[in-house]
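Enquirer: Each in structure tokens, the structures are laid out below.
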Structure P
Amino acid sequence: MKQVLCSLAASASLLITCGPAFAQENAAPATNPAALKEAFDGCFLVGTAMNRWFIMDEVPGVLDFAASQFNAVTAENAMKWGRINPSKGDYHFGIADALVDYAEANDMAVIGHTLVWHSQTPDWVFENWRGQSVDRDTLLERLEQHMEKVAGRYSGRIHGWDVLNEAILDDGSWRDSPWRRILGEDYVATVFEMAHEADPQAELYYNDYNMYLPGKRDAVVAMVKDLQDRGVPIHGIGMQGHFGLDRPSVEDFTAALDAYGALGLKVMITEMDVTVLPWPETLEVGADISAAAENRQELDPYTAGLPDDIAQAQADQYAAFFRELVARRDFVSRVTFWGVSDADNWKNNFPVRGRTDHPMLFDRYLRPKPAFDAVMAEAGPCRAE
């Protein structure tokens, strides 16, 4: 697996760590570890995100491994506007089609990600041929066409869509995105209504990072209540779940879960990982993909392997979160990990490019880590139901 990933990295210009990054360098790849999807079957779906190389089966073995562990799958990038429709009238559905076909063949729920986002949306969507901002009617027309082309294409085949991504800042204020500037303050209702019209069977979600912060939490609750009061279709809230060894606190995490659960909607952890690396002191903690910092040795301490004490700290953090999720299985409907293994997780390149992170349950050889065992140990109540 190591050689395959390294070869892929070289051919596709991926920054994947290929050196000796494991405590048990000579251990063989895991064979048929216990399945997450079976352990948590009585509680919630357990999903993964996949990049284009995995979806197109360019890394042998990953698709089969993922199908054995997970019962939900999200396209990491393949369904975003910039990938599907990079220029006006130019559509690329091949990778997204392959993902949906793969999921259906393996009885996996497909999560569409994402229809409306301020990032990874081409400039042409918001501009005319002169490079000036389009008017409201033009943007509404383009948005409606996108919903019809993308959500409509997979109507009846998508379990749920991340309809709107990251519209609220950490302090609870609205993000000043082109969507809001051009469409106006009520654009949130508009995008959910359009998504529902394009695919009436799909669940519709609001998705964001740092959803445990009190200011953001309260703003999201207020936004969702307003949508509910007006009869706007929304079925769930996605907490991305890009966590660290020291954040969030269990108290903040559970307060957010309970606040969202009290709305009567499904609650999901949609992009879960637990980084073991230090956060650059020059950046605010978050998941704003525009953030970046220069790599330094002290920011990348585990290139030669993950020390046992750090692996255990990560396992303890994962266990603490899953304990609370299982306890709220009446409204928590899914937990999706943002990648299959340490090798393909985005944290290797965010917020510092070229680091060696170890944020997932499986290492670079697809072997289960202490974090995997810790998560599985929390599944007891699920097996009993």
Structure Q
Amino acid sequence: MTNHVLVVVSEFPKFSETFVVDHLRGMLLSGWMVSVVAYKVNDEMVKCFFEELSSRLNVKKISLFSLMFGGEVNIIRAFLAKVEGHSSPWSLHARFMALKANRIARLIKEIDPDLVHAHFGPNGIICSLALKNFHCPYIVNFHGYDVSVYPKKHGWGVYRKSLCKAVLVCHSDYVEEVIKRNLKRSVKHVVLGVDTERFSPDRPRRLEWGRQIRLLSVGRLEKCKGHDVAIDVLDYMRQRHPEIDFVLSIGGDGDERNSLEEKVRVQGLSSYVSFLGKVRYEEVPNIMRKDDILLVCSQSTEDGWKEAFCRVAVEGMAAEMAVVVTPCGGLPDTVRGAGYVASQHDALSIVKEVERLIFSQVPRSIARKSAKAAEVYCMKKMIKDYVFVSEEAIKVQ
């Protein structure tokens, strides 16, 4: 008999969450039926990622209007439903959670899945409310902001109360440790897979660094990603080593674009920094193949955010780049065995690691280490782990 999983996610597909796409593709290729419930759906991207698998994929969008559909009495009852453990149970945030849970409950009744899988923690809370009257196992997949920003704002109590029956899944040692410390629960560790063959260079890395060294910083143009710090790293490297032509490419788009461009102009670096804009999924491997050193300058923020894993760092290793990271959250674990970890989050600490690698290693020797470390993040292993955890959840239930 074919198993059927209902996956609940906020936005589908989302470029910065392609591992969700990989999860679903893996389940489909393993013979599962997959239904997706999302609040925002990009039909064009769904077609791009799932065209050959569309016969077993069902995507449903929950609109704001649909939350209010289902009969006045039912909606009022849903709106007043208790969200146990929430720090502000009568806040608009908690009320919308209750309404979303009511809508998802109706979809669960309609779809009748064998398993519900929520990406990420907040959607796990909603699913727990939706499943109160159903005998259906569910998995809650934690990733990053849901164990940092979210509990700092809303507290851990809502997780403790809501997720007592859920199977908890994470992808990094850092997130696993945070969950165990705060929820006192066991966690299933699923390796976060990357299609390393997509990033594998078409020719070997050069033997020597050469006159020009190309730096790369990729990610949303937000303060937490530290692109401003990467610009300072470039500035320091050009001042300290004028004999080397250091240049920097910044890939991504976001609210910080104008301020970053202004920073580059003020520091006189316009000739040495390229803004690539929003990078398409299929373009990332070619960009990484052209550059030498990936800078992941992630910064902890006041709202509690930390880098939980960083798929970009793994992709850089798969592309046989040298990878230099800050000690933010789970980054040191992610690049274990290949990456260079700065002692602090500031530009000078990162500069010291860049200098250490270029004056002690050559590109080809780094390439071997990076490629070896990336092998840990095997896509087939991730799919196997997901299928095992999913089947186990159904059996236990």
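Enquirer: One of P, Q was used to compute relative contact order in percent (Cα under 8 Å, 6 or more apart), and the result was 21. Which label is that? Walk me through the numbers on the way to the answer.
Expert: Details: P: 21; Q: 15.
For relative contact order in percent (Cα under 8 Å, 6 or more apart), the value 21 is produced by structure P.
Enquirer: Upon calculation of helix-only ellipticity at 222 nm (-39500 (n - 2.57) for each DSSP H run of 4 or more, over all residues; to 500) from the atomic coordinates, which of the structures P, Q produces -9500? Walk me through the numbers on the way to the answer.
Expert: Numbers: P: -9500; Q: -13000.
Computed on structure P.
Just so you know, all these numbers are worked out from the coordinates, no wet-lab data involved. All figures in this text were calculated on a predicted structure; none of them were measured in a lab.
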